[in-house]
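These notes open a run of structures that come right after.
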Structure I
């Protein structure tokens with residue numbers, strides 16, 4: 001299993017300027033390669049290498065391996081789509097492999113290629129990240145975030161085998177309640193909705209004001225809402241996985257891929273629904289489950305909140321309101337999200353789909369979970 005360890009570089013002002021210049025040059029080379037790829041309509045990495053490698057080496061003061069990484073960056077960008085020519089920002093991240101970057105965990109330093117040759121730069125990270133770096137393999141991305149340089153290192157870690165399970169813990173994900181499990185435990189979304197609403201209102205107010213101090217405050221608030229949502233999802237996923245592991249059960253979730261494209265909603269609901277981070281919660285659930293040897297499956301989400309777990313009757317009228325479930329056939333009633341979680345658990349027991357792992361979800365997004 002692959003995870004990403006984030007380490008912070010402690011660079012001197014001179015090293016920081018050199019790293020910035022290196023980013024600018026490599027992204028300029030990537031834009032040049034992207035232009036060649038678009039002109040020749042050649043996007044496969046091997047074919048693109050043939051037409052771009054020597055031309056890029058002649059035009060830019062870059063070493064062979066960093067040019068190879070630029071070609072790979074362009075080829076990966078065009079895998080997403082070919083509707084238009086790809087353009088890279090001056091300070092976009094670049095990938096380093098073991099030929100142009102190495103870690104010294106004892107001294108807490110990295111040896112990294114720059115336009116002026118190899119430079120040794122100290123780094124800091126937590127104990128968890130340092131443990132992950134023991135299994136560092138493959139590429140590390142150099143990123144400039146709010147004036148600070150970070151390395152996102154891909155690390156291989158061993159995961160325990162999944163054990164025999166006794167049923168599934170169903171998890172229904174929503175907006176009013178972020179998650180509700182089939183045991184009836186509720187992880188409310190009220191606090192997250194409140195934070196999102198306050199930040200949205202504050203952003204609108206500051207953007208409308210448009211003064212220098214308002215822009216400074218906007219910059220200070222940048223990312224605060226996202227960090228709170230990420231922290232919340234980490235806590236929820238950790239709690240759910242721990243419960244499943246302690247009770248010897250697997251975890252069943254809904255397959256909600258593409259739900260934003262399938263669901264229609266009012267204009268007033270757009271901000272709330274598009275900020276719904278269910279995919280992040282699913283990713284956290286999946287990789288934490290794999291780390292703990294807990295089996296996790298995804299089931300068909302259709303009618304999970306309209307089907308009665310007692311008699312099996314499915315009817316839109318079974319949901320008289322957002323929070324209430326009341327079967328029109330047998331009279332069975334309860335919290336709608338809890339009923340949905342029970343149905344999800346039942347579907348996993350009856351027909352187990354393929355196990356869904358964190359690595360597969362990461363590959364679809366082109367990144368690994370970050371720790």
Structure II
């Protein structure tokens with residue numbers, strides 16, 4: 001079919017193939033932190049057939065029966081004839097003892113669909129490639145890791161020291177990414193993740209992604225000991241892509257503090273209950289676009305393995321994690337020197 005790339009995270013191996021060399025080159029760079037050498041059989045096999053339709057959109061053929069407007073099914077697989085967030089994409093997914101297998105096709109859509117893509121901010125090739133990576137790499141990995149390892153995603157950041165990690169949560173635009181990265185000015189700090197983290201009942205785990213910052217956010221991060229490096233790539237007109245070297249990262253940590261970020265007129269740190277922290281995180285997950293899209297795709301995967309995604313189990317796991325640590329609401333002042341915010345949190349930790 002073409003070149004194959006291997007990606008591994010938390011003992012889960014995904015193999016990605018495609019007949020589109022440009023897409024694989026983008027994936028190699030975008031997912032550089034997860035690149036690995038193939039060993040044995042992959043847990044997830046994802047194949048992208050560029051320019052080929054998998055199943056006729058309007059027909060139930062080849063033994064499939066229709067589950068809904070965009071879903072077909074037979075005894076072994078689910079076919080999604082259309083993905084609303086990326087018109088032109090089809091997915092054919094099966095689950096066996098050897099793992100999860102996804103065959104995808106993508107065709108450049110009609111003029112009407114191109115206008116819809118433009119309205120959704122996914123009109124250029126890089127944005128299309130980034131969305132394909134979500135459906136072929138990120139979403140399958142998140143689902144499989146949850147099913148096999150009981151590790152679940154939350155829309156939060158985390159930075160760790162030898163003594164433990166701080167979890168920072170907040171909706172887009174509140175300053176969570178810049179606040180998280182500001183902690184890297186401490187040479188003893190290590191980044192887990194800037195956008196999504198995984199958790200079980202005891203620990204938090206990294207889920208590395210490229211870091212996207214606009215010029216305003218980057219200007220607030222004055223000195224990070226050379227740990228935040230530009231890649232030369234742009235995600236959009238307003239955001240550039242950065243990376244943190246492996247020496248400044250860590251894969252997992254025991255959490256010691258939770259902070260929910262909000263903006264206000266003064267920098268402040270006030271205690272909240274674990275129940276409040278749980279409600280904040282659950283709401284943040286529902287409002288985050290990437291986790292909202294993941295939840296819909298996970299629901300499609302669950303049709304192949306009923307009961308694989310136990311929502312109550314995920315909630316109980318997060319509840320137990322939060323009850324083990326103090327939880328705070330962290331108020332940050334827009335434009336404030338982030339060293340003041342870092343000092344406030346570090347003082348609370350007494351490190």
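Some points to look at:
- Structure responsible for 3.8, with distance in nm of label points 7 Å out along Cα→Cβ at positions 90 and 290 calculated and labels I, II on offer: I
- Read-out mean count of other Cβ atoms within 10 Å over residues 2-9, computed value 20.1, structure in I, II: I
- Taking mean count of other Cβ atoms within 10 Å over residues 162-169 as the criterion, the top-ranked structure out of I, II is II, with the highest value.
- Among I, II, which structure scores highest (criterion: distance in nm of label points 7 Å out along Cα→Cβ at positions 50 and 242): I
- Taking volume of the Cα convex hull per residue in Å³, for residues 66-233 alone as the criterion, the top structure among I, II is I, with the largest value.
- Among I, II, structure where distance in nm of label points 7 Å out along Cα→Cβ at positions 154 and 186 as derived comes to 1.9: II
- Volume of the Cα convex hull per residue in Å³ derived as 176 - corresponding label from I, II: I
- Source structure (of I, II) for helix-only ellipticity at 222 nm (-39500 (n - 2.57) for each DSSP H run of 4 or more, over all residues; to 500), computed value -9000: II
- When relative contact order in percent (Cα under 8 Å, 6 or more apart) is computed for each of I, II, the largest belongs to: I
FYI, it's all coordinate maths here, none of it is from the lab. Please read these numbers as outputs of a predicted model, since none were measured by experiment. Cβ atoms are built from the backbone, for glycine too; each structure is taken alone.
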